[in-house]
Each structure stands twice: as structure tokens, then as C-alpha cells.
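Below are structures written as C-alpha cells.
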Structure I
Amino acid sequence: MNGGGREGEDMSDPEGGSGPDSDREFDASESTARELDASDPLAGFRDRFDVPDTCYLDGNSLGPASDEAVAALEHVVEEWRTLGVRGWTEGDPPWFWYGERLGDRLAPMVGANPDEVVVGNSTTVNIHTLIGTFLEAADGDTVVVNELDFPTDHYAIASQLRAHRLDPDEHLVRVESEDGRTIDEDAIRAAVDDETAIVFFPSVLYRSGQLFDLEALTEIAHEHDAFAGFDLAHSVGAMTHDLSGIGADFAVWCHYKYCNAGPGAVAGLYVNERHFGTRPGLAGWWGHEKETQFDLNLEYTPATSAGAWQIGTIPIFSAAPLDGALSILEEAGLEAIRRKSVALTEYLVELTDESLSEYGVDVGTPRDADRRGGHVALEHEQAYALGAALRERGYVVDVRPPNVVRVCPAPLYMGYHDVWTFVDVVETLFEENLLEAADPDAVT
């Protein structure tokens, strides 16, 4: 790639951010990419991860293993060996309180009080129990979502509507997208009315990477006495949140993406404290108040905290890696992580414009950093062949229909030179007509 004369944002900020008011020319040279990495305060974290392949740009789907996450898992395996059942009370920390303890650590990252956050279940199970809970409590009977959601959210919501004897064809309201990439806030506002029970939106659209204004969506819901719930799967661990501050009612998320807690990692949830005492939509013994849980009463007494929305026994081996992974996030700081993420995605967008637009590659992600999550959607008619050709060369991305290659330069283990080499490889694939030989079925 040759350095061009495009006007762009200053990528030389030593804090890993970008200067939106900068009048410097964008420099697409490889030497500049290396200089940016040399001045990156988060660069040292890369050594603490086992980053697979040549260039791992799929952390928005599954983050890699870190030394801390693996050590935490090995610690509880050893406790199982040496303590057996006593690990529930004598483990370090005791397994019995594992979900609440991790919730305490996560609370500052999502802008909540400790009692409002707990770790437990899976993301989809948490959607089931929370949608069920707030459908029961609501005055309205429709749930407003959007047509670009990750499908599992709709599966779970439709299931809960049926359980409440409501037809999803009538009571699941999908806000449509005008461009197939993003959802307009005015369209959301128009879809919410006094029949709305819940507005349930992702923080970031999984395909395009559009970042929503959660405070504005909460206000829209509350204007109609509806509940505001969010799926934070594509933002927890990548940026700060202020759930309690904006008055959100509930939220769910996973930990295997930006939190790097491993495949199948236990999920997390938030319930605003004003809803404590509300009976969970799906009850289970792990949501019982802890003090009397082992009295084994047949009468269910839910915990007076977010812990009430736990269902089954916490899977310790799926929770322990999160314990270690959170240490890295706490050390790096989410504000610094977000600054570098914005800078890296901006750099990727600029390089794409500079070197790939002539081959029909288009950026499908909002260019405004305030509307962009941690990944960039590159659109091309041969997206699946491109994704496969990249994987064959050790550049791991994923592809989503109909034509999106998702590229995630995760800040803790990816840098500017990784982004530069990625774009350089893509350019070579097009220049040398190498896509035809790729197997498009080889990428997911």
C-alpha cells in the first residue's frame, strides 16, 4: 500500500485515541503503523494472550485465551482435585458465591451497583427469564425489537410471548432498517407506543457494528411506561456503560467475546434495583436467597438482588476463566480500551477507503465513532470467498449474510500493524485474482 493524501484523523495520539479535529493527512505507510504500535500504551497486553493464527481479527465472536484466564481455570480444577464438595464453602473464593462475586467485579464496568449484577446462565436463558419477568409486570403487551437483531433474541422473545398467550406475529414489533445496515432512532421512536411492554435492543448490531444510544432508547421506552432492556453482547468488555445512571431496567450479555472468558463462558445480567422483589420469569434454586437456600424449602424465596435471576447451579469451570480475564480488563481500563478501539477501527476504515474501495469493498459500519462498536463491517459481493481466502492465509475473520466480512481489531491483543497487514493481504487477493480458488464454505 502507498501512503496517500487523504484528509483523516490524527493516528499519532500516544493514548491510542484519534483526534477528530485533526487536520493532518492520513498516512497509509507500513512504517507509520509500526510507529503507532511502538507508542501504544496497551501494546504490552498482547504478550499475555495466546493469539492463534497470523492475525486474529475475530475477537468479536470469540476472544483468545489469556494467561490469567487459564490460570484461574486451572486453580478451580486443582480445588476440585483437593477439596471436592468442600470447594463450595472452602474454595478461594468459595464457589457458592462465585456468581455474586463476579457480579461485584463487573458492576463498575457496566455502570451498576454491585447487587444489580450477577453472573449466571447463558445469554439466551437470561433473555428468556428477563423478558418473561417484565412481560408479566408490564401494562403493555408488545415487545419492540429490530429486524437486524441477532436471531436468538427473537427466538427467545417469541417463545416468551407464546408462553404468555400472545401471538408473536402481532406482539413482536420489528423496527425496519432503511439501508439494511442500521436502525434509525426516529423509526424506533415511531414504533413505541402505549401498547409497548418492553423495548429490547442490542447495544451494538452484530452485523454492521452500529452502536446505539442506550440512554435515548431508555427514555423512549419510559415515555410510554415501557421497560428498557438491552443485549450488551457486543459491547461488554469493549467500552464503558452506565446502566444505572440512564435508568435501564435490565440487560444481558456474554463474556466470550471482548471479555475473553472462553467458549461457553457463563453469561451476565443486570436488573435495576427498583425491580428487586419482582418474581423472576424462570425460577430456579440458585436464585433463592442464599441464607436459606440449603434449608431446601419447597416454597421459593427469591434473592433480593439480581441474584434472583440465576436459575441453575453456576458452572464453575465456565465461570473461573472470567475471574482471570476480568483482571486484565481492570488493569487496562475500559476507557483506554475504548480509545484504542476507536483509533484502530478508524484506521481500518481509512485504509479500506485508501486501498480497497477500488475493488468494490465498502464500509458498512457507521463512520462516526459515537455510533460505531468494536468491529468494522466490510461489504463485498464475494464476502464468503474473501473470508475463506483470508483464513487460508492465517487472517481470521468471520462472514455474515448477505455480504459482510466482520473485522475486529480487539485492542488488548491487536495493533495497527495487524490492521495494516490485513488490508495489504486483502489488496493482494484482489490484485492477483485469488478469490476464485477459495472455498467459500470454509468460513463461518
Structure II
Amino acid sequence: MEKQKLSTKQLFLVASLIFGMFFGAGNLIFPVQLGQLSGSNWLPAVAGFLLTGAVLPFLAMLAVALTNSNSVYDIAKPVAPWFGTVVLVAIHFTIGPTIGTPRTAATAYEMGVAPLVPAQYQQLAMFLFSAAFFGLAYFLTVKESNLMKWVGKYLNPLFLGLLALILLAGLVLPMGDLHQHASAAYQAHAGFQGVLDGYDTMDGLALLALAVSVVYAVRGLGFKDHNVPAVLAKSGLVAIAVESLIYVAVVLLGVSSLGSMTASENGGAAFSNIITHYAGNVGILATGVVVTLAVFTTAMGLFVSFSQDLHKVFPKVPYVYWLRVIAVGSFVSANFGLTNIIKWSIPVLLLLYPYALVLTFLGVLNKWVKQDAVWYRFVVAAVTVPALLDALAGSPFKNLGFVSAAVNTYHEVVPLASMGFGWIVPALLGAVLAFAFKLLKRPSAA
């Protein structure tokens, strides 16, 4: 099959699209907080963060292309159709009304509005802001609107321009040096903690669900299916290289900020405090407007993808009904506040990410695995118990008697479990058992 040549213009066009899907205002709050918490141990922490915050989403996108999937359902279906449905619903509710979409409004509020509102009016201001934010998102996604494309086209450069100014100010006028105190979680195993922090971006889950849009865009440029993975690989490498540079710069900004301030409650507050330091309330106001518009386009995209995909799986439930579910659910969740959203997202992400990771790796290895149910079932079954125990270990219920006993035993017996990666050895064991099972089932030569 003849391969089509990817022009430089096409390369950067697709890379820009991928970067737009990867990067939003929310992707600033976790690296800046990682910088504040990791202190002088920032290097291994950021290396771990890049694995799950940048490399994993890139691999998820490749997995979608290599398996010719039309949705996350197709990625998970080899296990069983019901499992594909469960994974699709779980991921969309996670990046939708329970965590991801509420976080767009909470981040915009924390970075652009909260610093300007007196303490006694914070809850009321958040209520009104989130009602307007999600009400408008609902209206514009019910009535098809070009606002998302228009705002995205002009806001991304403006957003990145403002970010570049802040990073440049941090470089020229640093708030402190890089020899800062590392919090307890980053003192012994900063790299592993960084990997777990990368989960918080949720890009690995989101790209499994949303990468089909990039695949369609590449096909729209005239590339045939067998050329799509190569185009995504080249363009994706450009996108994650740019994203990784931004992540490293923001982490360093977070580390140096400790020279002038204490670590903030969350990354949104940290970024606001840094902007206030360099630009005062005028900077906060300008950043707030741009960040709000930038995350608003993200929220609209999540509204549409949530409603379209769930309508496909449950066709008797109208698209507009699912829009109402995500609008109301996001509004309610957002009013718990950014810190609480992040806190409650931890056990959910610890449960879902082992599944997302093994499905991604199996998809990337599709040349050999060929979406064979045996491989998928053995590997997915092997990570199920560790994923549940990791979720319990990261939950508010971890100190309950029977939960604590189960988690402690798990941490003592399973390699890497105490660091949040107890699923890795079982996944490899599942792959070995799948290989052995296939060898035993292979017909012997006559």
C-alpha cells in the first residue's frame, strides 16, 4: 500500500489540533502544584508526570487509530460488549458531569474570580458563576453554535501568549531558587508520585474517548486508514514535545514560587497567587477572562461528546436529555469546589486508570494482539482486584477496619502496590497466562 506524504503544513495543522485536545487551563493547575509540593525533587516528579500526563494520551490516541475504533466502546469491546458499554459510561461520566466538566468551571472561578471576591461571598459567587457557565454551555450545545470553533481559534493563541508572559516573568524575575522543601509524598519516591499526579490531568481517559475526532480530521485531509497512525505519530510527537516543555516550565515556576509564598491549597489558587505577584488584580482579571473562555470551549466539547456517545449507546434516550444530565450534574459537582473535586477524583482515577492503561497498551500492540478476546480478558481480569484496592487506598474510607486490613495486606504482598502501582505485575502475569492459554489451544500439526 502506497504511503501518502505528510506536508509540513499538515504536520503542524494536526499537531495543533492534538495540542488543543491535550491542553487547557486545567493542565496548568496540576504541574504548578506539583512544583510547589515536590520542591527540590522536581526533576523525577516531572519525569513521572510526563509519562501519564503527555506520553499516555499520545499512546491512547495511537491505540484508537491502530484498532480502527469509532469510540471508546470499540477499544474495550474485545473483553465483552457489556464491558465496552461500562467503560464508555464510566469514562464519560468521569470526564463529564462528576469530575472533568465541573473542573472547567471550578478552575476558571479559582483562577479568575475568587481572588476578586470577598471571603463571605465566595460560595454565592461560585453558585452564580457556575449557573451562568453551564447554563450558557447547555444553550449553545442545544442550539448548534460555531462559538466553540471561533473562540478556540482565537483564544488558544491568546491563552498561550499570556502563559508565555507569566513564564517569561518567572524566568527573568524568579520568586526564588529551585532548592525548596519537598513535601512528604515527594521525598522518597518523587517519580512514582509524579506518575500518579499525571492521572489528575485525565488526558489518558479523555484521549481514549475523544481521539476519534483527530482520526476523522486526519482522514478529512485525504489520508487513508493505513496512513493515519503514522500521521498521528509524527504530529503527536510535535504536540507532546510542546506540551512537555510547557509542563516543565510551569513546574519550575511552581518550585521557585516557594521562595515568596507557601504552597497553596490547590493549583488554581497557586497560579492565581503567582499571577497576582507579577501583575496584580489587572493580571488576574485579564487571565480570568481568557481562562474562562478557554475552558468554556472545553466544557462545550465535553457536553457534546458526552451526549452524542451516550445517545449512541442508549438510543432511546434523546441527545438533549443527556445534555441536561451533564449540565445539571456539572453544576452540582462544581459547587463542591476545586479542592474537593480533586480530592474525590483520586479514588475514581485510581480505579479507572489501570483499565485505561492496559486497554491503551493492548491497542498499541494491535499488530500482534489483533483485538483477540483472550488477551483482553486475561489482562483486564488480572488488573480488576488491584484497581479496586488502589481506589480504596486513595479513598476517604481507607482507615475503616476491614478496608484498612485489606489494603495493608495488598501493600505488603503485591510488588509496587504501596506506591499505587499494584496492577502492573498482575497485568504482566495476565499477559503471560493469555500467551500460555493460546499456545495450549493452538491446534497441533498432524
Structure III
Amino acid sequence: MKTSLRLTMVLLGLASLPALAREQAMPSTQATSLNCQPPSTAPAASASQDQFDQYSWQMFIALNWPAQNGQRGDPDCAKQPGDPGYTVWQTYKTVEEIFLPQGANPGPWNTPQTAKSLGIINIAALKNSTQVNAVDQAVGGWLIDQAGNPTYYDISANETSYNYIVANSFYNANVVSKANNINFPYGVIEVKSSWRILTTADNASHYLTMLARVATFNDQGQRTGVTEAYLGLVGLHIITKANGYPQWIWSTFEQIDNVPSKALVNDKWVDQPTSGTAYSYFNSTAPAASLNQSPCDWQTQGAHLVCVPKPGTTFQTPNPLNRVTPIAEVTNGVNTQYRTDPDLQRSVLKYYQLITTQRPLMPDNPSNPLGQPTPALSANVTMESYIQPNSSCMNCHSMATPVKSPYKSDYSYLFKFANAPVGKTTKDEE
């Protein structure tokens, strides 16, 4: 591959973190300060939404800090957000690097980065009839933006997560399918990202970008090949297993031009589109009944249900979206605080916003293993597009299991990507 492509390719992933201890967060009245290190503590379970949202933004900034050359997951604290180079989370291990063909050992953490490829558009579009592999679009099918291009997804994990997987051979589908004791250590972080192809109509300076090889598809959503594309980040889930939070903490961000903001007018939420903004997933002329609707007509093919475009549509037909649950006023306040910070004005981070931070209100309540997810709903329009009215990251991930396994996988869907050695499957050893 050409050197210029290598220099611009971005590998998604997460940096290793020190164990996160649960304690009271600093008051929200503190001045915003940028830190190249992620917060070493998470707020107390009784802390306000404001304090958890501060935590999310601090994590977002640290993970988007420029990384040291040749050191995966280590920030270069001499730099500032917006300086050239990979960000910390872009140097972490992707599922493509963790789960190798034939269940091979992926080796040490700090291996050289390779060219980036994105092929995931909708694993749920090819699903077993008895178990949904919902690891990209949570439910419902692929997502086509207003330019007629698919949204691509990737998932990555930090060094603490990677070391746990490798130490237990959980990169091998035969091994992890039998594991009844999956329990990640505190300090683990996973990141799920969503990307769209940027066109000449887009302002690329408003996006975290990368040049990557992406899968191409015909008008029925069947893969046809690979091409190079210039991509912009549109969504980011940051999931941290902080000390004292066995249910993890869930922070979700979006690019500000995905869909318009909303305002409460006469007790009704009304869209507030900005003049001159071409929204990536919003169409003001789309009928209300067409918004947030799955594009799939599910058909049985062999042992699977396969998503094919609904009658009258193709794989290039845009899927218009709108935000169902408005961003809370307190979260919008924290967004303004960080997005207007003078130290972020050279960075594309000012063009992103926190949607919410979901966490357990009672993480240690034995009568409620989920710990009462708070807020109850959490949805990124690019990832939970079609299930926003009842989307809860914690509820969904509490059901995560490896392929062909009855055992829970500690809120992580990573193991859906595990492969078995050649000639063997998990079923062979059952």
C-alpha cells in the first residue's frame, strides 16, 4: 500500500487505563481543563448527571489526544487536541486485530499498525434464526446516509481488555464459547465507532477523518468488493468498566450535524435545523412515518434470516432519521462548556456532542443486577437508529454472550467476532 495511505489510515481502538476508582467527582462549577490522561476516578453512584457528563467529556478528550508515535494507547502530552497524528483511541486494537482467522493468538499488544479496513455495515442483516448477532446496528439493519452511502462500524478495546482476552485465550471461539466466568478487570474500555463517506458537499474540517479501505455493495446490499474512501466519524460509544461499577459506564457522542437539535416549544419538542447545514441523516421533507424505520425485509436463506431492501427501495435509498429522546438540558450545558473551551478550538472535538452518560444508580443492589440504568434510555442515532424509543445500552449488553454460548460475557459483544481453528467449530467440541 502507498506510504501516503499508511500515514492517513486510522486504526480504531482504546488506550489502556489505570483502574478507575469510584469516588465523588469534582463539582461541575470547576473551570474546564484539558487533560491528556483519562480520569482516574469515576463519580460516586449518587452523583448528579452533570458530574457523569463531565466524566464522559474528560474521557472523550483524553482518548482523542494525539498519541505517541510507535506506542499504542499512550498520549503525547506535549501536544494538544487538534495537533496532527493519530489520537489515542485510534491506536488501540480493533476486533480485526484481536480476533484473527482460525482463532490464532494475536500476539503482543504493541504491534505495528496496519492499513485500516472497514467492512461492517450490518451484522444483524445476516443473523442466525435463533440468535441475533447485533454488534453494529443494534437492531434493524444497515443505515444509508442522505448522500446514499452506507454507514460503517468498528469496535475496539484498550490494552487492559486486550491482555485479559489474550491471557484467557478468549480470541479462540472454541475456548470462549465454554467460558462461564467471563469477568473483565476494572480499567477495561471498549469503543464502538460509526463512520460515513465524506463527499464534496461535506465540510471535512468538522469531522475526525480517516482514509480507509471499505467494502462496496450492490443495490441489494450484497458485498461486491473493496474501495478506498475518505471517512468522517459520526458516532462514538465509550464504555468503561470503572471500579465499583460492574455494569460499566456508557458515554455516547455524535457529530453535531447528524440530525438537528430540538427545542421545547409550547410543551412540544420541535426541530431546530440550522440554515445552510446539510444534515447527514435528516431530511426535513421526509414524511413522519418514514423516520427511523428499518430498511429490512427479512427473508430466510438457509439457516439465516437475511436483510434485503424493502420493496421500492435499494441499498442506496437514504434512511431518514430524527432524534427521539432530546438531549437533556443538563447535558447540553456540559456540551457548551467543553465545546466552547478555548483550548478545543483548534480541534474537531468542538464539532461533537455528548448525547448522554448512562450508568447504574445502584450498582451494588443484589436484588437488581442491572443496578437501575440511569437515565433509562440511551441511544446514538447512528447505532440505535431504529430502536430509539426503548434503547438502553446497559439492558442490551447485559444479554451479551459469545457465539453458541449460554454464558454471559460481562456486557461485552466483542466475542461475537471470535473465530475457531480451521476444521473445528464450537459445535465440534460441545
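What follows draws every value from the coordinates through simple rules; no lab data is involved. These numbers were taken from a predicted model, which means no experiment stands behind them. Cβ atoms are built from the backbone, for glycine too; each structure is taken alone.
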**OP:** Supply the structure label, taken from I, II, III, corresponding to FRET efficiency 1/(1 + (r/R0)^6) of positions 295 and 327 (r between Cβ atoms, R0 = 25 Å, to 0.05) with the calculated value 0.10.
**Re:** I
Original post:
Suppose you compute helix-only ellipticity at 222 nm (-39500 (n - 2.57) for each DSSP H run of 4 or more, over all residues; to 500) for every structure in I, II, III: which one lands on -24500?
Top reply: II
**OP:** Given a value of 2.6 for distance in nm of label points 7 Å out along Cα→Cβ at positions 231 and 415, point me to the structure among I, II, III it was derived from.
**Re:** III
Original post:
One of I, II, III was used to calculate distance in nm of label points 7 Å out along Cα→Cβ at positions 143 and 215, giving 3.5; which?
Top reply: II
**OP:** Name the one structure among I, II, III that semi-axes √(5λ) of the Cα gyration tensor in Å of 34, 27, 23 was derived from.
**Re:** II
